[in-house]
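Read-outs: derived from the displayed coordinates by stated rules, not from any lab. It should be emphasised that the depicted structure is a prediction, and the values quoted were computed from it without experimental measurement. Cβ atoms are built from the backbone, for glycine too; each structure is taken alone.
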Structure 1
Amino acid sequence: MESTTGRTVAELVAARWGDHRPGLWFDGEALTHHEVAAGSAARAALLADLLPPGAEPHIGVLLDNTPEYPLWLGAAALAGAAVAGINPTRRGPELARDILHTECRVLITERAQLPLLDGLELPGVRLLLTGTPEYDALLAPYADARPDPSHATPHDRLLLYFTSGSTGAPKAAICTQGRLAAAGRSLADQFGVRPDDVHYICMPMFHGNAVIADWAPALAAGAGVALRRRFSASGFLADVRRYGATYFTYVGRAIQYLLATEPHPDDRDHALRLGFGTEAGAVDAAAFERRFGVRLVEGYGSSEGGAAVQWSPGTPPGAVGRAGPGLVVLDPETCAQCPPAVFDAGGRLVNGDTAIGELVNRGPNPFEGYWRNPGAEAERRREGWYWTGDLFCRDADGYLYFAGRADDRLRVDGENLSAAMIENILARYEGADAVAVYAVPDPVTGDQVMATIAGKFDPVAFTGFLLAQPDLGTKMAPRFVRVVQRMPVTATNKIHRAGLRREGLRCTDPVWWRPAGERTYRSLTEAEVAAYVEEPPAPTRGPSQPAEVLGIRRRAPRSHERPF
């Protein structure tokens, strides 16, 4: 079967009518592409009768990754409706707020999710419970429906997907049929997706990554899709082999979890050829390719679609890719363009205080706004440009280096530091399974660097490790190190940095620190926590403490010296 160039997702769904190849796998069972198109058509016809006249055509989907999820995505496309992906890790009033804010008149869910809805006030919302006789009876009259894409336009809303809520309620970003179809075609072309490929979807479908970067390119190319109800590191290879998967996407700590599984001699015995996602880091990406023989492509794309950076051959180590037209790094306060990043021979960013700024798209962009949130939308569109909320620096050749979220900004003794770059360095530490870097406030130096490390920590070995890193800047070494058994993560396996920042030094896990005047790390006592939080100690020169550690500028070190 040939891939289609449909301008809408509805056209892509309808193009699979009559395609009797296996197209959707779940728990060892399969539907053909034709059955998927027919199932979407039946649900679209039902939906047309369920939505009240004059109501916004929005449906909420509160499901794990089961076949009903892509079937309802296809149904919404055919019906000219929009799917709001509801996060099942939300609770109580927050969960009700997400459903009501997106004006969902129908909520598709399953028995496993019903306890989440107990006691919630959801006026005007009709519940459809999949996998029940009542649900099957509702669909039965529409079994002969055929997919008709003629009612959909590229401008119809299709997705309302929630973005980060670390600084308030999550925002529902809008994605139209035209944008999703174009994204699917673009990724299918970029990665050479073929109709006989199988895309493995193990990231949650309420998140944009799974739908935009995994489901959409498979749909555009006529490729198959295999679903995993929820991500499982231990079940990953078994699924990949069972379904003959060739492509998958990832976010957050998924790659670290896969690398933490027990190695086996047959780890390369599979058809997988590519993984596409974010936050794996260069160290883990290289380890993944060595072990599994699969190349990981790290990309950058704003969740809302306002900016994207593609990796290309020749991209320097550590860079995301070359800045395209309109992409600039600006000082968020002055709107002036930041000077090019300068790296020394060891790969250390030497002018982070001026080179790190916010990535801004001053050219055309496909950002389509937020649902009913004009304040957040205006913040994104300041000065008529699209502000990503992500920190970058850009070298003289135009290559961009990710420096973290704007919320992750660290400013130590007047110098801007990149949380992401520090994390990439600390990830080399042999005892670290995962690393998070963030700021803790200090009235003397502005911020202090704090790191949370999941894994094993030896204070002497860690000190020696830091001294040996040629690209570790003089203010980058963590003053505090929190050691955890398992990194706290969000529903999409991203590190829960907001929670780590909020807890700071007042946490139940062991915290090590390197006080002024001391060369290595020691346990932080409760009395020291109380004293530091109330009145952090002013940095004073100790007899053997390098001046840079204390935030005091001095001459550049000679070649045989390695301060940190």
Structure 2
Amino acid sequence: MSAIRDHAAIDDPALRAAYATCRRLTKTNDPDIYAAVLLMPPPLRPACWAMWGAVRVSDDLADTVDGTPHDRTARVRAWACELAAELPAGTSTDPVRWAFIDAMHRWGLDPEEMASYLAVVSADPHGRHFSDWREWSAWGQDNIFPWAGLSLTLLERVGVPVPVRLEQRADYGRLADGFRLTDVLTDLAADLARGELLLPDEVLGRFPDAAPALRERRWTQDTAALITHLSALARQWLHQPYLTRGMHPAPAALLRGVTEGLIAQLDAIDAAGPALLRRMPRPPVRVRWRVLARARTRAALAWHLTPLTVPPARPATPSLTPATDCPVLPPRPHPSGAKPPRIPPERMPRHVAVIMDGNRRWAAAHGLPATEGHRRGFAMIREMVHGALEIGLRNLTLYAFSTENWKRDADEIDYLFGSLRDELRADERGQYGVRLRWSGRPEGLPADLVDNLTREEARTRHHTKLTLTMCINYGGRAEIVDTAAALARAAVAGDLDPGRIGEDDFARHLPLPGMPDVDLLWRTSGEHRTSNFLPWQATYAELHFTAAHWPDTDRLDLWQAISEYTRRERRHGGAKVDRPSVKALEQSL
């Protein structure tokens, strides 16, 4: 441990003791995590233990059996608020928080990742119920990805970036699902003691007697069959060796070692039988040591051959947004002082998609280069976001760069990508509660732009005021082809019956399955085409075309488009929907 402290340059004895507290917490309560941290390079281990110490303490506050669910949620929130208050000062009276805060400062980490985790944990005391694997997966990945994201950032800080190939996003998600399912099976006895069964109805329904039997701690034929099925599923999700192809040897050895440890844990789960309902299963000591020794040997050799650059501690770090009840700024007002129309909730579109057309034509009309039109166009994106926030729109999707736009001049494309980078670096969305999502293919895009987009997606995933989806390198037909390929893979894996695939199955396999259908599709600059934009989601969209070029629009045009939408009757091929009269609506506007 002393060598690790020397590497990490932790000089304060009290601070070293705080890090040691996190190390003991991890080793005692989460031996698998402790073993995984030992596969990291020595300079990063104290920070990893500090991060996991914070995870462990907040998780324990949520899982304790003392008090009501409301009491336990209040404890998590209080701990998160204390952390947020102490973070700017860089110190704390609590050893776990102090070590975590120091790690954030020392390595220049984004504390919003921990805020995302705390937002999930604060809801845990109220119980979890999952209707299907999709809901379960979203919950599990929200638990795993913040800590994993911070760990990847640490590797990047010492000069070993681990690029996440977006064409394999689903595969990485399945790997995370394998981690989480193994954890759920490992903790089954403890969860059942708290009255929790953290499995989706979709799988429990296949073994009708299993759920009631598990809640009564009875081992039945259905219970055994369910555990066998889940263990096999976890192994399938974990066995993805191709994910390490092209990866740096050291992180590849780390990932391989963690996976081998989880496979050994699944062996122990399979061997436990009825004892699984009474205590946590553990692999035999000789098996654990064999797996860990092999993994540490590979990782140690890889790290020995890898030059690492340990940067100096950073003097400051961003503040941490509290995990729940996040204060957000109100949208900026329109320069004229105009206020949005009052739209009855039943008339408000849930999702507006915009084809932002006319940047180059606007520039030509003003005798300016195309890049100036794009610059003005990006300013209008920010204007539209504030207009959407002000009127109360929940989903706004913008067509920023299509798969056909690669035909443009290379300098113009470079300018567009540079402007996108600037928009991401501006980072004002979080202040207003905006969640950013990206739809499109990564192929051809600059690697740093892809990395920034995925980081912003992860960082803002719990923001709820507005979901802003940027379609970049997007094509509607390409999206349908990708979805068809995902369905084919699911059918080959046995997850779907090809003869029973329906629209819901297709929607679940879209690159962004949570995107609601488009209610209103608006195109600027006088064109009357949808141009390969959201063909699946916009099947029943109301179309709205305006003559002004995109740089000449502002939020007043968005509000006008929404007002026009409210005057239309939405039938979806059926009978007229009973809605408030247009006259009554116009009086309210």
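Name the one structure among 1, 2 that helix-only ellipticity at 222 nm (-39500 (n - 2.57) for each DSSP H run of 4 or more, over all residues; to 500) of -17000 was derived from. Don't skip to the end; give the middle numbers.
Details: 1: -7000; 2: -17000.
Of the options listed, only 2 reproduces it.
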Looking at distance in nm of label points 7 Å out along Cα→Cβ at positions 25 and 273, point out which structure of 1, 2 has the largest value.
2
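For structures 1, 2, calculate distance in nm of label points 7 Å out along Cα→Cβ at positions 57 and 329 and state which one comes out highest. Walk me through the numbers on the way to the answer.
On the way: 1: 4.4; 2: 3.1.
Structure 1 comes out on top.
Tell me which structure, out of 1, 2, gives 20, 51, 25, 4, 0 once P(r) over Cα pairs in 20 Å bins from 0, in percent is calculated.
On the way: 1: 20, 51, 25, 4, 0; 2: 18, 49, 30, 4.
It traces back to 1.
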Out of 1, 2, which has the highest value for Kirkwood radius over Cα pairs in Å, for residues 89-208 alone?
1
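Figure out for me which of the structures 1, 2 the number 13 belongs to, where relative contact order in percent (Cα under 8 Å, 6 or more apart) was derived from the coordinates.
Values: 1: 9; 2: 13.
Value 13 for relative contact order in percent (Cα under 8 Å, 6 or more apart) corresponds to 2 out of 1, 2.
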